[in-house]
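Just so you know, all these numbers are worked out from the coordinates, no wet-lab data involved. Fair warning: this is a prediction, and the values are worked out from it, not measured in the lab. Cβ atoms are built from the backbone, for glycine too; each structure is taken alone.
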Structure I
Amino acid sequence: MKKGFTLIELTVVLVILGITALLVMPRLFPGDDAALKSSARSLAATLRYLQERAIATRSNYSLKFQFPDGVIGVKSVADSGDEEVAVDTLLQRRILTEGVFVEDLVLNTLGRVNEGEVSVRVGMEGLQELLTVHLKSPSGVYTVIAYPGSGKVRIEEGYREATL
């Protein structure tokens with residue numbers, strides 16, 4: 001009697017392994033779209049947290065956007081106006097994942113900005129004006145809209161304009 005596997009048994013095992021790999025691989029190695037969504041959620045969460053923290057601690061903060069790098073940082077603003085690194089570890093973490101950049105931002109007072117450095121103040125009243133941030137990666141664009149005073153932040157897929 002010969003021992004071994006038949007061709008049908010080997011084929012069935014390979015088909016099962018192939019289907020399993022198709023289901024598992026996207027979760028193990030998320031694409032650019034996942035990084036973009038994650039960055040948009042992270043920015044929205046940071047904006048909400050920053051507004052709540054400013055109100056709770058009666059402090060002022062500055063959200064700094066640096067172009068063309070598209071880097072976002074948070075600074076604590078003292079009563080004297082001096083800016084220093086925020087002591088809260090949640091505000092020190094990297095907001096955008098690798099490969100995701102701020103394409104531009106829109107403020108009522110400055111209009112559309114995509115160069116230089118922009119500081120957005122967050123005080124005890126929350127944001128002072130409507131803020132729209134467009135995040136970009138090779139897979140697309142997401143828009144993060146933060147409303148003044150209310151602490152409400154929305155995330156939308158694609159390049160969107162915001163109005164009050």
Structure II
Amino acid sequence: MKDSLRTQGFTLLEILLVVLIIGVMTAVGANIINSQSVERTVMNQAKTTEQHLVFLCQKAVFDNQALGIEFNQLGYQIFRYRQPTWQLVENIELPPLSEVVSVELLLDGLSQDLPVEPEGLPQIVCQTDGSWNGFELRFYANNQQQTTDYFVLSTTSPWQLTSTWAEF
């Protein structure tokens with residue numbers, strides 16, 4: 001009778017071993033889920049930029065004042081058009097561009113050299129009617145512009161932005 005009681009349950013060592021294995025698998029699984037690939041980082045940066053551009057255009061319509069975005073090698077700045085010049089808007093805080101993502105700006109299909117320092121002239125403008133000038137932003141993983149796909153954020157019409165993956 002003693003032997004039958006021993007074989008019906010698990011020992012404490014067996015239970016602890018199963019708990020340990022489950023804990024290790026959970027930790028590894030959480031790390032895999034939380035780690036982001038380079039492609040995901042590029043796409044997240046592009047989507048975040050798209051959301052901010054849409055917000056700024058809505059603000060331009062609401063305030064009845066054209067807003068512009070100047071991209072430079074350090075990031076980007078927001079400008080408001082007040083006749084006769086563009087003035088820096090300091091009360092709108094945008095998140096910085098990711099350090100692992102590079103941005104290429106194309107206007108009318110031509111790649112633009114981004115200035116090192118801000119110049120005070122926006123390349124992308126949203127008018128008071130909600131229309132954009134034609135532009136294309138290409139988001140790459142750093143040092144991979146020649147060898148990989150890129151994420152594109154562009155205008156398909158004066159009032160519509162689209163974003164998608166494209167091949168180089």
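Quick check on the output: 13.5 is mean count of other Cβ atoms within 10 Å over residues 74-81, derived from one of I, II. Which one produced it? Attributed to the structure labelled I.
Starting from the value 98, 38, 30: which structure in I, II was Cα extents along the principal axes in Å calculated from? Source structure for this number: II.
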